[in-house]
1. If distance in nm of label points 7 Å out along Cα→Cβ at positions 48 and 72 is computed to be 3.8, which of 1, 2 is the source?
2. State the single structure among 1, 2 that was used to calculate FRET efficiency 1/(1 + (r/R0)^6) of positions 32 and 80 (r between Cβ atoms, R0 = 41 Å, to 0.05), giving 0.05.
3. Determine which structure produced the value 8.0 for mean projected area of the Cα convex hull in nm², calculated from the coordinates; the candidates are 1, 2.
4. Of the structures labelled 1, 2, one was used to calculate helix-only ellipticity at 222 nm (-39500 (n - 2.57) for each DSSP H run of 4 or more, over all residues; to 500), giving -32000. Name it.
Structure 1
Amino acid sequence: MHKSLFLGEILHNIGEAREELERLEKEIARNKDDYSEEELGIGIAHAYHHLNWAWNIRHVLPEEYDVTDGQFKKWSQYPQDDMKRFEKR
């Protein structure tokens, strides 16, 4: 039996990640000569946060979706162990 996916929140976070990457792409294109590594890191980290969140909350039930500080930290982390099963071998 497959667990259901929290698709509304997953789609929201994928959209947030996409929007951040599009913003980042436009900002870099406009400021090629004056774009800092710090600005790049902040934008990439923001996009990763939303992608990580989308994956990590995938099986949370909507009625149980109440974000605590601990959950925020946990759900924002890269799901390294989970992703290993999707790597090409």
Structure 2
Amino acid sequence: MAKKQSKKAVTLESVAGMVQRGFDEVHTSFDIMENRFEGVEKRFDNVDKRLDGVDERLRTVEAKLDRALYTSISNLEARVKRLEEKAGIRK
């Protein structure tokens, strides 16, 4: 025996309701994605701030290394000059 399916009459109002529910679901999905994107933007902003801090610290380290290298080279040049003078190579 075959089952009888109840047939509902499809009206313009029921189709409009289905379409409206579909749009509501899409709107909800977009809201969820927008919230996620806002979270990602905040995280990128935080990363950007941290990188700015790293850049500043790197510039500080580079400046200190440059000064240390210059000081070391200057000290070595002075020592070599004294040694050359004592050895009679330079006057």
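Each value in this text was obtained by applying a stated rule to the coordinates, not by laboratory testing. Everything numeric here is computed off the predicted structure, so don't read it as measured data. Cβ atoms are built from the backbone, for glycine too; each structure is taken alone.
1. The read-out was computed on structure 2.
2. Details: 1: 0.80; 2: 0.05.
Attributed to the structure labelled 2.
3. 1
4. Traced to structure 2.
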